[in-house]
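Got some structures for you, see below.
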Structure 1
Amino acid sequence: MSRFNHDRRKALKLFGLTGAGALLATAGFPLMAGSVGPARVAIVGGGFGGATAARYLKRLAPELNVTLIEPLKRYYTCPFTNLYLGGLREFDSLGHGYDDLRRLGVNVVHARAESVDADHHSLKLDDGADLKWDRLVLSPGIDIRWGALEGYDRAAAEHAPHAWQAGEQTHLLKRQLEAMEDGGTFILVAPDNPYRCPPGPYERVSMVANYLSRHKPRSKVLLLDSKDGFSKQPLFLEGWRENYGDMVEWVGRSGDGRVVRVDAERREVETEFGEIHRADVLNVVPPQKAGAIANQAGVAGENGWVPIEPRTFQSRKVPGIYVIGDATEATPMPKSGFVANNQAKVTARAILADLAGLEPPEPRWTNTCYSVIAPEWGITVANVFEVYEGQLREVPGSGGISALEAPARIRRNEARFAESWYAGIALDTWGTRS
């Protein structure tokens, strides 16, 4: 063995790059300089992005020092909360813990990240701890842009919940639905792009209609939209018509569907051209931005989202910090749980290459998104993404979408596939079965 390779392998071990992770460093490139001891990677956020990043970093490089910071001891997913609202799922089935990650050797810390010091590679937590890191991954999800929609602030959300972050808001919306009298009106206000889960508002009205059709069949569902088009639109329109008749009405922006003001206490909304709509239950999905730690760390742009380097998802603004999941500005990728999971895997390999002083592997990402319109009526879209001429793009000819007017057995199968998708991604992310 040459002295170069001997020193290289010794250095890789010091950085925690053994096993599959060390395979990234066999091309003969020099290692980056670093301190003695396993490299330290801190990850903020224990959702689809952060928990997956922790899992795959530890799998690829078992000696790597991986710390996952997440305030919740049990994480509840936004995907499938719509099925909870529709009566098809129990809320507890959406919760996932971190014991499996601990068994892998991930240091899981239940605290809130308060501030990042990029110059000194440190992370301050709300329990007073100060963590040092060599690389930092932020997967903070979304925050609400309070006040971006006139009249919609934190107090308004207690009357007209957004339920776009799983938890008490989800339960509040469920209680309001259950208390609504038969013959009432449910209104959902959908935002302009970008926002978490592009088909989410449309699956939500589907599941609300499912609940109402069974328990309060004289009720009405009105979707007021800031856009004239949305994900899987023809499929949703077909599904609403076939399953719920005229119960669901969608109004796009050109039909005066864009809401400009909310009076949450009165459960009233005003549209762009001055029309007032009153709801018995009002669900406002407001404009959003990257989670707060992204702004504090200095990685968020003026639009509230985080610009990233396409091949690695390293911040364009702060070296050494990687950002994945809904917080990123990664068009044309949607802000979905599956995308966050895929971004985490690609970024884990990019971080290991970075620590080894290598070029990152050429990336590709996939997205699969199921939507459930009725208990036996599912639809899906799939995509593949790549870097082309320095920009993210959808691979031409890749992916696909469910066919219109498909046989009932196809719709039944896709509804079942949605359940299997959730079980699979939960196992891949948290190591838990759902």
Structure 2
Amino acid sequence: MSIANLLGKQIGKVALVAASTLCVFSLTINTANAGNREKAKYIHDRIAGTAPTNAVLTSMTSDIAGGNVDDAINTAMSDINFLNVTVKNMVIPWTNKDQTVFFPFNDAAATITGYIKEGLDFRGILFDDLIFTVPGSPAAYSTSNNNHYAQAEHQNIDLSTLTSQAQSTLTGYDAEAVSGVLTTRASARAFFYAGTNRAMFRYTMMNYLCVDLEEIKDITRTNDRVRQDVARDPGGDSDIFLNNCIGCHAGMDGLAGAYAYHQWGPAEFDANDTNPDDESMTYVSTPRIYQIDGVDIEAATRVTQKHRINPTNFKYGHITADNSWINYWRTGVNAKLGWGKDTNLSPANPLTSQAPHTGSGMASLGRELANTEQFARCQVLKVYRHVCHADPSEGTLSTITSAFSGSTYNMRTVYRESVKDCMNSNGNL
């Protein structure tokens, strides 16, 4: 082979290597760009639940490339589907006993969504005198039906238009009767109907503290607030009460007294009432006499009839006289819930002592529950699961919870930090 031919071959190899290097370099650049676009699409999919337009995707990609991930997330949260789909589908199960998403949009769900939309202090959902409505709904708000919200959902009205007002003003209830989302029509219908109002307490713990009663049983607590309707020897065995029933009832009955003046429908429950959906919440403001087992009670009271039922199950049990409550779970194993760690609320409610704390009414109890560490952890856990489709690590849970409380309990912070964490943990991005 001539030197010229050999030199030509070498030059060809150099050119091929150079071309290959250029291709690899170009591929690296394209991969880097694709990575930012993939991250942008991932964020939008998880936050809004739908694909972004090309213009939105380009804008978000540019933000991520410039190190402004929060701006990209904020863009995703401005999509109509963030509130209308992602948030709504997360909160609807909190508003019904079946805990199903297949349930009509309602005032409880709208109020929770409104807090997230506005970035309000999320603790207020358990005690504020606030409710959100949907401007543009064909039906007016009513305490006796859900048409306002059902028709707004049917027309897919943009929930970013949600507006707030005083719940007491809109509903006509006394200000002392309202307690955030817990006294909305949907919650009252679900958890104050029939029963003895213990359901309201149980579902509040499940929905807003992420614990059911079986998880927080403590048989060492004082049982002086356990009502007459709880048998002390179920099945003829008192050990069952002392080693099992008391674990829930000692703490729950002490706290559930806060609901003593609330009822769904008439103040005196009618088991033959076939149309409870057409009724409203009742708040008893005037003492009255009613009958238990056909006999008039001794003195007029504001306590609903349901709180006095089955008095012969244990006649020495607690008789509910008012809407006061006492928290025996501040000490013992349930101190782990982190009671009273944050007292920076207005009006002030000093919750610094770990001794049993007392109060009166739903709003004060809501404040007690909302100021636990467990309340904050619960919101982070729910959002992370909904956005990331996985459980956070304990370290991640603690970090995002701290960010949540540090932002004055703004739930948008939880969405933002959650999607960043699962995006950064995704090895394919």
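Laboratory data are not the source of any read-out in this text; all were calculated from the coordinates shown. The structure presented is a predicted model; accordingly, all values stated were derived computationally and were not measured. Cβ atoms are built from the backbone, for glycine too; each structure is taken alone.
Among 1, 2, considering only Cα Rg over 2.2 N^0.38 Å, which has the greatest calculated value? Greatest value across 1, 2: structure 2.
Sorting 1, 2 by FRET efficiency 1/(1 + (r/R0)^6) of positions 161 and 377 (r between Cβ atoms, R0 = 35 Å, to 0.05) from high to low puts 1 first, with the largest value. Ranked by relative contact order in percent (Cα under 8 Å, 6 or more apart), structures 1, 2 are led by 1, which has the greatest value.
Here helix-only ellipticity at 222 nm (-39500 (n - 2.57) for each DSSP H run of 4 or more, over all residues; to 500) was derived from just one of the structures 1, 2, and that gives -13000; the source is 2.
A value of 2.9 for distance in nm of label points 7 Å out along Cα→Cβ at positions 89 and 361, calculated from one of 1, 2, originates in structure 1.
Looking at distance in nm of label points 7 Å out along Cα→Cβ at positions 177 and 305 for structures 1, 2, the greatest value goes to 1.
Out of 1, 2, choose the structure whose coordinates give FRET efficiency 1/(1 + (r/R0)^6) of positions 137 and 297 (r between Cβ atoms, R0 = 30 Å, to 0.05) equal to 1.00 when calculated. The read-out comes from structure 1.
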